[in-house]
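Input: structures, listed below.
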Structure I
Amino acid sequence: MHIKLQKVTVTFPQPDGGLFLAVNGFDLTVEKGEFVTIVGPSGCGKSTMLLVVDGLIRHTEGGVIIDGTGVTGPGPDRALVFQEFALLPWRTVESNVMMGLELQRKHPKDRMRELTNRFIQMVGLEGFEKHHPHQLSGGMRQRVGLARALAVNPEILLMDEPFAALDAQTREIMSEELLRIWEQEKKTVLFVTHSIEEAVYLADRVVVMSGQPGQVKEIIRVDLPRPRDLAIKDDPNFVRKRRHIWNLLVEEVQWQAKGKGAGA
């Protein structure tokens with residue numbers, strides 16, 4: 001699905017009655033089947049923008065449009081994957097993955113089981129269907145969360161630092177797995193991360209946000225061949241893009257620090 005964010009502004013009420021400007025005039029178009037990552041300084045509104053696209057937070061000004069229709073709330077065309085695994089501890093892998101299908105009430109039980117098994121296999125968890133979350137590693141729990149999101153067949157995947165809590169090796173493995181699944185499913189993906197390397201590795205384009213209030217600072221097209229594997233991180237073009245994004249973020253952090261220092 002096609003996503004269009006037009007001059008999106010988000011404010012939050014303050015205890016003193018004022019308003020906090022979190023995001024200001026955010027513009028972005030995401031094409032159907034595109035993988036777009038978002039990076040930026042801490043507190044710049046990256047996660048807020050995902051929640052706005054999902055419909056969980058209402059934007060104050062501007063437009064959030066999916067396939068020509070304005071977003072007024074959550075919908076079955078979108079699925080959100082958080083950093084926290086958000087699995088129900090009393091449910092098995094199988095029943096956690098099936099949970100979204102149960103809430104949809106679109107399929108008979110046999111079809112739900114068929115879809116559940118398909119996505120459990122897709123994320124490499126066959127043989128663990130009857131395990132509970134406490135019996136799984138962090139990477140396996142995140143695979144369950146991904147399978148649960150995919151099982152409801154959303155057009156758009158919104159991913160909020162889904163691998164941040166994992167160790168470095170597992171994080172790289174999960175990035176490879178996510179690209180493999182994306183190549184098969186061709187979902188439209190908006191992926192928030194603090195990792196510049198992860199952002200470049202995964203994306204068709206990387207959106208670099210400014211500090212508060214969050215805006216689009218620059219959009220970098222990642223013209224690296226697909227399918228990708230981890231060896232591409234040694235490609236000189238990859239290294240250049242990573243360095244360019246790093247310099248943009250350093251510039252932004254320094255600017256923010258000067259601004260706060262001047263007002264102190």
Structure II
Amino acid sequence: MQRADLFAVEAERLFVAALAAAAAAMVLSRGPWPDRSTGTLLAVLVIPASTVALLLSLTRNAWLGTLAGLAMLAFLRAPRALWLLPVGATALVVLGPARILDRLTLADASSRDRYYMWQAGIDMVRDKPVFGQGPRMIQTVYPTYRWPEAPNPRTPHLHNNARQIAAERGLPCLAWWLWLVAAILGDAWREVRRGAFGAGWGAAAAFALLGAVLVAGLFEYNFGDSEILMFLVLVSSLPYALRRQRAAAGAAGA
């Protein structure tokens with residue numbers, strides 16, 4: 001609605017009001033919630049809307065991250081569904097609208113700009129490898145490190161999580177960030193393997209979401225977006241909550 005400039009504010013208000021009404025109905029209803037059909041109902045409602053929003057965003061890193069996350073989730077919980085991903089991607093390429101197909105290229109200015117941003121980021125790290133350029137200093141110092149071939153004279157960040165963190169805060173901070181990501185992935189993987197107390201899907205979702213954000217983060221600094229980071233931190237806590245639930249159940253059984 002925002003892209004089409006059609007009642008964007010009104011549509012957002014109606015959406016929020018509908019969510020509030022749905023929440024009130026759930027609270028006031030006498031039946032048990034959630035029940036066995038809740039997950040299916042939510043999927044039927046959310047997946048089509050999310051797919052349309054994802055395609056209309058015209059954001060290639062989000063597309064790649066989504067494919068990676070779905071592939072991980074299918075591999076962990078439903079391996080037979082993996083064949084649906086190439087089929088869906090092929091159908092999109094064959095039947096997709098021109099605006100979406102035009103984004104499937106590496107020859108545009110945005111792609112070239114990312115390449116030269118990354119080169120500038122490497123130069124920043126070489127110049128200040130320990131402490132980096134400083135928090136929120138990339139936009140300020142970028143003109144100094146910018147390669148002449150880069151299409152845009154300025155950029156707020158380097159459109160890559162690892163390069164942004166290393167250039168902004170130094171290689172020790174990058175090492176700590178990589179350890180944090182590896183620790184969360186490892187703990188989620190262990191909970192997926194245990195699969196007790198319904199942990200399989202919750203831990204697999206945490207694993208797949210982090211993988212999706214990391215893949216998308218190869219071409220975008222999405223760890224710098226609060227709306228993504230806050231949700232990611234919330235979902236990343238699932239493996240540890242499941243571990244505590246399992247420990248509490250074990251203590252009660254003993």
Quiz item: mean count of other Cβ atoms within 10 Å over residues 8-15 was computed and gave 14.5; which structure, I, II, did it come from?
Solution: I
Self-check item: Parent structure of the calculated result 0.05, given that FRET efficiency 1/(1 + (r/R0)^6) of positions 16 and 232 (r between Cβ atoms, R0 = 30 Å, to 0.05) is the read-out and I, II the choices
Solution: I
Practice problem: Of the structures I, II, report the one carrying the highest value of distance in nm of label points 7 Å out along Cα→Cβ at positions 56 and 80. | Solution: II
Self-check item: Origin of the derived value 15.6 (mean projected area of the Cα convex hull in nm²; candidates I, II)
Solution: I
Quiz item: Quick one: semi-axes √(5λ) of the Cα gyration tensor in Å, for residues 136-199 alone came out at 18, 14, 11 when computed from one of I, II, so which one is it?
Solution: I
Quiz prompt | Which entry (I, II) yields the derived value 0.10 for FRET efficiency 1/(1 + (r/R0)^6) of positions 48 and 152 (r between Cβ atoms, R0 = 25 Å, to 0.05) | solution = II
Practice problem: Out of I, II, choose the structure whose coordinates give distance in nm of label points 7 Å out along Cα→Cβ at positions 24 and 216 equal to 3.2 when calculated. | Solution: II
Practice problem: For relative contact order in percent (Cα under 8 Å, 6 or more apart), find whichever of I, II sits highest and give me its label. | Solution: I
Exercise. Match the computed value -12500 of helix-only ellipticity at 222 nm (-39500 (n - 2.57) for each DSSP H run of 4 or more, over all residues; to 500) to one of the structures I, II, and report its label.
Key: I
Quiz item: For distance in nm of label points 7 Å out along Cα→Cβ at positions 112 and 144, which of I, II scores largest?
Solution: II
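Only the coordinates and a few stated rules stand behind these numbers; no lab work does. Fair warning: this is a prediction, and the values are worked out from it, not measured in the lab. Cβ atoms are built from the backbone, for glycine too; each structure is taken alone.
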